[in-house]
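Listed below are the structures to be examined.
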Structure 1
């Protein structure tokens, strides 16, 4: 199985290629927020290292949010465009990835606007929510998503792949409403 995983939800772009039980990955060294100009060269380089092409990809996955509004759109659009050659599609959330190794718990992501996006996992069900900074004390045991985690991302991907949780189109996931929607 050959797969491509894209996470552009953070300030650092992360791209992973899985090929014949080998892992090829790249995470930007700096928080450049230059995803538009770096995503395709990064994907091309990793595919070259894996000695495969886009046509060889069986599945393409993207982290769909929450995170950087522009980053989410870049990652999702790139994944959908590349998957249009016939690859299966998988979508994952950044908070789902954070909670992959537990059956219950809460993960939070700082939206940097005095709000936090959260996910509450109980068994296999995940509920997403938005809270104010003033309400954080209700979640004293919460995990905070801080950076890309290769192992958790791959584990989440394989869980969805092995359970055949594919989507016809990868769609951005926004916990909170944009200022235009409010």
Structure 2
């Protein structure tokens, strides 16, 4: 029985030493790795949170930018429609054409819309054109001598409208516009 107790004590000692070595060698490495994994998980959560905040901010900024672009596009389309009507209305000033009261009324309506939607450059061009028309109306004999000035003023109106309706860097000049007579 003494031998058996001795053997059992030796086996217990062996198991305790091996267990101690395992605990001393592998358990700290296990806990170190477990701690690293936990720290990495926390870091990933923080980074993910920051990325999501940035993504949300960018999405918000993009939506605001889209809204601004949509408003700009709507304003340009509105302006183009007004310009289209204004150009048609300017036809009442073409030499040799008799304007009806309805056409005159339409011109006044289109001119008012220009004052609401057109930028300053367009309004100044229209003012110059209409000033020439007023001068001719007050002195009809000057019409022939002022035709070139009228044509330049008319094309200035067209070019200014063109620049503010989507073609800001147009290279066209008043010489490029051709007046057609039938």
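Rule-based calculations on the coordinates, nothing more; no lab input. Nothing here was measured: the structure is a model prediction, and the numbers come from that model. Cβ atoms are built from the backbone, for glycine too; each structure is taken alone.
Here percent of Cα pairs over 30 Å apart was calculated and came to 55; which of the structures 1, 2 was it taken from?
2
For FRET efficiency 1/(1 + (r/R0)^6) of positions 17 and 161 (r between Cβ atoms, R0 = 30 Å, to 0.05), which of 1, 2 scores largest? Walk me through the numbers on the way to the answer.
On the way: 1: 1.00; 2: 0.00.
Largest calculated value belongs to 1.
I have -28500 for helix-only ellipticity at 222 nm (-39500 (n - 2.57) for each DSSP H run of 4 or more, over all residues; to 500), calculated from one of the structures 1, 2. Which structure is it?
Checking each candidate, the match is 2.
Here relative contact order in percent (Cα under 8 Å, 6 or more apart) has been calculated and equals 20, so which of 1, 2 was it run on? Each step should come with its number before you reach the end.
Numbers: 1: 20; 2: 16.
For relative contact order in percent (Cα under 8 Å, 6 or more apart), the value 20 is produced by structure 1.
Please state which of the structures 1, 2 yields 1.00 when FRET efficiency 1/(1 + (r/R0)^6) of positions 57 and 89 (r between Cβ atoms, R0 = 35 Å, to 0.05) is computed from it. Intermediate values should be presented prior to the final figure.
On the way: 1: 1.00; 2: 0.15.
Clearly, the read-out refers to 1.
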